[in-house]
1. Where does the value 37, 27, 23 come from, among P, Q, when Cα extents along the principal axes in Å is the thing being computed?
2. Here helix-only ellipticity at 222 nm (-39500 (n - 2.57) for each DSSP H run of 4 or more, over all residues; to 500) was calculated and came to -22500; which of the structures P, Q was it taken from?
3. Computing Rg and Dmax of the Cα atoms in Å, for residues 13-52 alone gives 9.6, 30 for which of P, Q?
4. For relative contact order in percent (Cα under 8 Å, 6 or more apart), which structure out of P, Q has the highest calculated value?
Structure P
Amino acid sequence: MLPQEIIRRKRDGLRLSEEEIAGFVEGVTSGAVSDGQVGAFAMAVFFNGMNRDEAVALTLAMRDSGDVLD
C-alpha cells in the first residue's frame, strides 16, 4: 500500500493492520517515505491515536527494522 494511503486511513480514524504499519516503517528505513510523509503520519497518530495492537505493531516494526532513525 502506498504511504499516502496509510496516512489517509489513519487520518480518517481507521485502524491500521500490522502489514500496513510494517510496510510504512520499511518505507521510512529505505528512504521511500519522505520526511513530510513521516510528519503527516505522526500528526494523524497524534490526532487519532493508536490502539494497543497498532502501537505494538509499530514498536515491533521499528525494532525489527535494524536502522536508527535520526
Structure Q
Amino acid sequence: MGAKLTFKYDREGDILYINKTPPYPEQESEELGDEVIARLNPKTGEIENLEVLFFSTRLLRSDLFELPV
C-alpha cells in the first residue's frame, strides 16, 4: 500500500489539516490562493501538507473548491 493521507480538523481555528507526513519546522509555506496553505518539502518542493482555512464556511457554500494533488 502507498502513502496515506491523514485528516485533522481544528474546530476552534476552523482549519482542516491534510497531511502526508507530520509537519516539521524546516518545511516552507506557500499560500496557494483561496485561503489554502501548502507546506513544502524544503529540498524537493513537494507538497507534504495542506491547511484549508475557514473549512466549515466552505462546506456551507454551494460552490466546490479544488485542492492541488
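Bear in mind that the values in this text are calculations on the coordinates, not laboratory data. What you see is a predicted model, and the numbers here were worked out from it, not measured in a lab.
1. Q
2. The value was obtained from structure P.
3. Computed on structure Q.
4. Going through P, Q one by one, relative contact order in percent (Cα under 8 Å, 6 or more apart) is largest in P.
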